[in-house]
1. Upon calculation of relative contact order in percent (Cα under 8 Å, 6 or more apart) from the atomic coordinates, which of the structures I, II produces 13?
2. Suppose distance in nm of label points 7 Å out along Cα→Cβ at positions 256 and 336 works out to 6.2; of I, II, which structure was it derived from?
3. Figure out for me which of the structures I, II the number 2.6 belongs to, where distance in nm of label points 7 Å out along Cα→Cβ at positions 32 and 288 was derived from the coordinates.
4. If volume of the Cα convex hull per residue in Å³, for residues 424-527 alone is calculated from each of I, II, which structure is the one that comes out at 158?
5. Could you tell me which structure in I, II was used to calculate helix-only ellipticity at 222 nm (-39500 (n - 2.57) for each DSSP H run of 4 or more, over all residues; to 500) as -10500?
6. If mean projected area of the Cα convex hull in nm² computes to 44.6, which of I, II did it come from?
Structure I
């Protein structure tokens, strides 16, 4: 087995293996040659090679999302590293573990006019809390640095950055193991409630007393991966008539007693309308919430108590946080349930009656809606298989998806950490590569073309399905207030006449197209069938009509 003759490369890869890294995404280069050589010596680590560093980082993010395990990224020195930044920011805010390993020039070559030499140390300081710059000349100090930096992955689920300077020559190999793996700590994180420190019962009782007295209690759950225990806990909570639970499709929990389409229920509300539904106690957990309406209404009508539950981070999304429980949601509820009592109230029934009224209006509206972005989502909901994993891109796509009730078996994801359109396709492909199920990516045209290098990827599984809703340029800006009044809509909307057909031909992807309801339904009847290549369906919708239909929808919800 050939290893890099650089002890520094051996140290880095050795600790990655000990920490359970199973996947590494490489962007080709020269300065990172010692790392490439050393990773290649580890047959237990799967290697992927992607040229575009920005796409590579989002691809790794997708794998980490699906596997719930850290994924390593390695790149050459210089601007290559900076292309990782969008995905690092997304990983930071979504608490997804990535191990960024950047090759670097020796310190004496920085800021002296040498090529591909930039200031790489702590370059991600605003979005990474654990980083290490290693030493080639003093390898003995690297053991402590590497053990310390992995705390970020093990305890806080944050991305970490390891900067590794290499002097030339870079390609020399050896059969000798130069790094001592016994100096590194093995995997120390365990995803078990038994490994957490429980809350002090007497302190928790104070909050339970407030809970037991309140007649209006609201749970708002943001982005969350599928979790059977959480599903069971929330269903138990919903047995209390004083509790209403608001979720989104990205929460990956569902029940008829929950409010699942928040904007459908709340969009017609004014500040005064909401006062009748204002909670006394609000509990939040999970990642970011898509609905702007719930943020607006809760900020304007704050509850008396807002408790956020998260082991690491305190999110004051509604500007009224009163307490942060620093435990996992599973442990919190497993303790809290023993202290709570059911409170008689009409609060949940009040919410569910409103939900029923809105759903009746919703169903009436969709019977008459013309072909548009809205109509496309209504049709998709009826054709998507039950167990498929769905990844949505941002902007209009994820917002339209919130208006519909998806099948219980669907697992739904979206990059909501920073909510950017960049990297959505690359992330979906990473999810698809790591998944044992068919994966569907639903995206708008701008998000798709912006990340078109995602298709420059030889690992795309034939089970991947991509749906591009092409309204020729940023349709959301025709709906949100402001842009249409400025007489500069072209600079917000990005009008274009691009089509995905040529990209599909270039990357050996089956291409289909639809321009009306009949064509779309015909395509979808066989779109999810087994094939020897990935498939992409491009749906062209009328730009001018889309905003009109969506505005009409929200107006129709009001009786």
Structure II
């Protein structure tokens, strides 16, 4: 059991693991220098750090770079050519005490055979206006470049504001003096490698603001940079900057994305966040601004939200745990036609349950149950939801596992009739069924034993129940109570149509304990199956003749139909 606050919640433990490289795969060769490194997601990890080096576990190219929850990383300055690179992924948990450093995975880069691409400005952007005169100049990595030269000038091709040489793929320059105000600044960037210089590159430019902006950057005060277990509905607050009239705020789940908030202007130094996702590393950038411009070189700050449903790392056991209930329920159930409704249940332990019938579009139309059991009486699509609740920092977080399943209606056996014959002191039952399968039969016990034959002999007189079961995997069972044994007592075993006034007619006479049962019709046959006559229960009966002529003494057969469409068969003797 895992305790969060005062709430006791069952959890599921899963084995921790390090991710595999998806691109490039382990041992790959001839890998492009501008490749993006991609790895498997590890459930429950708030973030990752990545190191790239030329030795196992080394970081001489990239050292322990935090990338948040992203499972990819593009080296900002590319990779060295024809070099074996080792990738080290660290599972990051913010407190640095439980971080897991995974084994280094190698690959080898390609050799350079062409000149580099052209470099594109990233700050300021080409064509930008009102740029702070104290800005630095930065650009994106030009694929295959190993060094750069940058000219800054007040006219195309000029370098009157400086020429800067950047060895080793440094992607920015800081001019030693402020740029001139209200001026178009032209930037020419030349990228180099061992083959030569980039060709066909255009001159880029931007226009500076007409005054000097001297705004400082701010820092988070709530939550603070590096905080963990932050509430999911916090108030973000930062230091107020003198001279700022607003703040441009961006929030993302990786250093390079603003997927939660992008460049939103706030006119105070605080804001309420309605709901962050649990167990997330978040990256926040806040840039003070006013009518003259905005602060430059303001860095990112990070914090992590409270643990929600998980999975997350248990520091004691070293395993990942989750508060989501483990639900093991079949995708398909079968409901037998003409049989009672299905009683379904789940053995999953959870705090709440919800069974619902859904339409083909996926919207709920009927709530069936809010317990671990439900009754299903028709085919269709259904949904089962089981939920536990996590309560970090007072947030009631539902941890719900959902299973959708189908109920198929299977055509079961149909009992057309049950023939009942008296056999001495017992009965002989013949069960007549129809259907598209093979069936077996049992009597008086749904669990059997079942037999292939549809005939039961030596059945005791009294109430009996017959069960018919589909022998295939569907397993549909149909039952019918047999009460005809009492009714059959009302059919005489013989009669003597000799005109003496006694027993001259053969007719059904209900026994005392079945007086409410009605016989609709009775058909009488000779031994060859020829229909001799039909009588009703309210007639005087059969006088033993056919077409006006008396029939000889012999055995004759009857077939009677009851008010519930039940059928009775038997024979009797005509005596002269």
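1. Values: I: 13; II: 9.
Matching structure: I.
2. On the way: I: 2.6; II: 6.2.
Going through each structure in turn, the value belongs to II.
3. Values: I: 2.6; II: 4.2.
The structure behind it is I.
4. Values: I: 119; II: 158.
Label of the source structure: II.
5. Working: I: -10500; II: 0.
Considering all the candidates, the number was obtained from I.
6. On the way: I: 27.6; II: 44.6.
Traced to structure II.
Computed from the coordinates by the stated procedures, all read-outs in this text should not be read as laboratory data. Computed from a predicted structure; not experimentally measured. Cβ atoms are built from the backbone, for glycine too; each structure is taken alone.
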